[in-house]
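Right after this note come the structures.
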Structure I
Amino acid sequence: MDDVESGEMPGALVEEYLQRERGTRALLDELEKLSIEGNHEELRDRIRTFAENNQEVFYTVALALTGSKHFYGDVESQLGVGPADKLRDLAETYPSLAEPFSLVRMEVSNERRNPITGFDVTTTYHAEEEVPIIAYTAASGDLELYDHRGSPQEVLQTASYLVQATNDSLEAALQQNHSVNTDELSELIDRHETLESELNTLRDHIDELRRKPVGDE
């Protein structure tokens, strides 16, 4: 099912939710408990299972939790104030579930998996090896995906793999005469400009290090 937020579909989704409201809220209570306890991986998996088994109700809950006035307005115009108020109550009752539902909605609608929402980065220095050390954790919402700890060249090696993979995907799209939507292309241009800026700064740092003898404090 394509992602929806307007038109005739919201009313049909909400009617399905209303038929299953009691059981759905019981499930949301269980999911909220997982969130409070910090069981983010199990929480994500349970939401995925919910989406797979009952996509209509999942979309209703996911859209309601975002607090979208547009969605509430469509529901109110199609079904009345009562159902819309019930959905508003979901957002007020389960605010901790808004982000995980939004991320799984992105997975379902756009064929993503654990969209990365942030990096937690720290840097130290290994005096004996005379090498800076970078530690980072990639996260998708509250779910920590992986940790890495390495030297600058090791981190850049990982980055180069990702850039190569990006180029491979774009080359394949061009060879198969596929287009890239305007939003994706615009974001891609912005990311490229940011990357160029960071690489220019990196070059300046490398040039300065070349002028600094090893071991010179």
Structure II
Amino acid sequence: MNKKNLYASFFLNMFTAISFIVCIIITAIKNPESFKMFTVQSNLMCGIVAIVVVVFEILIILKKKEELPLWLKTVKMITTTGVALTLLVVVFYLGFVAIAEGYSYFIMFYNTNICFHLLTPLSAIISFIFFEGTNKINFKLTFLNIVHMFIYTIFYSINVLTHLNPDGSVSRKYDWYYFVNGGYISFIFIILGMLIFTYGIGFSLWYTNKKLSNK
């Protein structure tokens, strides 16, 4: 990692780490229930990894280490996939859900959500793609990018199926992403689609990172 990339990555990860700490504290105090949301979970993991990256990069600056270890770069790819998914779902889905409920599209970027939904994902994506390049992450490792979403879909599905109303519907309290609105067949396809979409995001990040690293 050259000095330009090292310092750019360092400052972006510092931003991610500080943003994460501030927003998580505010969220824990004001709305602890929101920790059930994938947005908060993905930002939580991304923030923790950013802190670890910062520590390693300080060691590199001090010449105690030569580069980020492969395991850390792999974990950074996984958590970056999570926040990239958050960003895309908000921009192309939840923003329009907000409009359908009578709110502004930009309500998804108010208060801490400006970091959760936009700034943290962008800083993680930019730092991983442009400044933390590695051609050592094996293609097989890209399948790890769906682990969080896979676990989350299990949690979400159990939560939905254990809170059915007598007519088979599920209240917004338990189906906060409206995945059951179109029925259970569509719910299954949405879940499968989300897993495929998540893998596509992770693969794109890996592929772009690899191409830029080779240059």
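Some notes on this structure:
- Computing distance in nm of label points 7 Å out along Cα→Cβ at positions 21 and 205 across structures I, II gives 2.3 for structure II.
- Parent structure of the calculated result 17.2, 53, given that Rg and Dmax of the Cα atoms in Å, for residues 85-188 alone is the read-out and I, II the choices: II
- Ranked by mean count of other Cβ atoms within 10 Å over residues 125-132, structures I, II are led by II, which has the greatest value.
- In this comparison of I, II, the computed figure 26 for relative contact order in percent (Cα under 8 Å, 6 or more apart) is attributed to II.
- If distance in nm of label points 7 Å out along Cα→Cβ at positions 53 and 77 is computed and equals 3.5, the structure in I, II: I
- For mean count of other Cβ atoms within 10 Å over residues 45-52 computed as 21.5, the structure of I, II it came from: II
- Structure from which 18.3, 64 was derived, Rg and Dmax of the Cα atoms in Å, options I, II: II
- Origin of the value 32, 23, 20, where Cα extents along the principal axes in Å, for residues 13-68 alone was derived from one of I, II: I
Rule-based calculations on the coordinates, nothing more; no lab input. Because the structure is predicted, anything quoted here is derived from the model rather than measured. Cβ atoms are built from the backbone, for glycine too; each structure is taken alone.
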